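*Asks:* The following blocks contain the structures, represented as structure tokens.
Just so it is clear, none of the values below were taken in a lab; they were calculated from the coordinates. Keep in mind the model is a prediction, meaning the values are calculated, not measured. Cβ atoms are built from the backbone, for glycine too; each structure is taken alone.
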Structure 1
Amino acid sequence: MRRMNQKGFTIIELLVVIVIIGILVALTLPNLFSAQARGRDTDRKNELKNVQQKLETYFNDNGAYPADFAAAQADAGVTADETTGPRSDAYTYTAVGGGTSYTLAATMENTNDPDAVGGVYTLTSVNQ
């Protein structure tokens, strides 16, 4: 016989709650992942701006930019960590005109970033 004062939840009630929680999680996960990608893109931009600052200081001291990232690490104080992104994606550095200008670039995860053209964030030398 069944008791009338039985305490607890029925299996149906538990399943309904689990389904509701699953739906809420499914709706919020994409936002979480895109927020993480935007955060990594912000790290990329900040690292490139730090490298740009070091390169400009190097230019002011020496009259030319380093030829490549290896020279920038040896002479301009750019660390190896500043030449790669948060997911170990390499940044590109291209010296132009015998060290009179350069281009720094990083590929963004968020292709809709307003600072990135075609998904690539680019900084150029100030002293052109």
Structure 2
Amino acid sequence: MQYILPVLLLIISNIFMTLAWYGHLKLQDMHILHGNTPLYVVILISWGLALLEYCFMVPANHYGFRGNGGPYSLFQLKIIQEVITLLVFTTFTVTCFRGETLQWNHLAAFVCMILAVFFVFLK
């Protein structure tokens, strides 16, 4: 469980992060927010979601960090987080924004990130 809990918390955190950063664009696309919505309103909505992100990100790093009894080094936690970010972002973008398509160079970049995970766990 000590290996899985930080990863699950990172996944939840990244869902909130993606919604905080890009969710307002979908709300605009759905005509819930408009292009003339004041930027401070968009920022306040994003801050609220970012607070939820931090409520999961901080415990993920706290429990996952080897210095606190977790299984991962800081470098490992960061690389895991980056891969999760790409997976969550890609899923969100492909499912919510029909005009955005996944291309070969995106897949090549993902392979590089997966290789980064491999190398960071190498002894």
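*Asks:* Supply the structure label, taken from 1, 2, corresponding to FRET efficiency 1/(1 + (r/R0)^6) of positions 59 and 99 (r between Cβ atoms, R0 = 35 Å, to 0.05) with the calculated value 0.45. Don't jump to the answer; show the numbers that get you there.
*Replies:* On the way: 1: 1.00; 2: 0.45.
The structure behind it is 2.
*Asks:* Please compute distance in nm of label points 7 Å out along Cα→Cβ at positions 43 and 75 for structures 1, 2 and give me the label with the greatest value.
*Replies:* Values: 1: 3.0; 2: 3.7.
Result for distance in nm of label points 7 Å out along Cα→Cβ at positions 43 and 75 over 1, 2: largest is 2.
*Asks:* Which of 1, 2 yields -15500 for helix-only ellipticity at 222 nm (-39500 (n - 2.57) for each DSSP H run of 4 or more, over all residues; to 500), as computed? Provide the component values of the computation, followed by the final result.
*Replies:* Numbers: 1: -15500; 2: -26500.
That value comes from structure 1.
*Asks:* The value 2.5 for distance in nm of label points 7 Å out along Cα→Cβ at positions 19 and 83 was derived from one model only; which of 1, 2 is it?
*Replies:* Working: 1: 5.7; 2: 2.5.
Corresponding structure: 2.
*Asks:* Quick check on the output: 55, 14, 9 is semi-axes √(5λ) of the Cα gyration tensor in Å, derived from one of 1, 2. Which one produced it? Don't skip to the end; give the middle numbers.
*Replies:* Numbers: 1: 55, 14, 9; 2: 30, 20, 9.
Working through the options, I get structure 1.
*Asks:* With relative contact order in percent (Cα under 8 Å, 6 or more apart) coming out at 21, pick the structure among 1, 2 it was computed from. Before the final figure, lay out each step's value.
*Replies:* On the way: 1: 21; 2: 31.
Checking each candidate, the match is 1.
*Asks:* Another question, if that's okay. When P(r) over Cα pairs in 10 Å bins from 0, in percent, for residues 51-114 alone is computed for each of 1, 2, which one produces 19, 39, 28, 13, 1?
*Replies:* On the way: 1: 21, 51, 23, 5; 2: 19, 39, 28, 13, 1.
Computing P(r) over Cα pairs in 10 Å bins from 0, in percent, for residues 51-114 alone on every structure in 1, 2 gives 19, 39, 28, 13, 1 only for 2.
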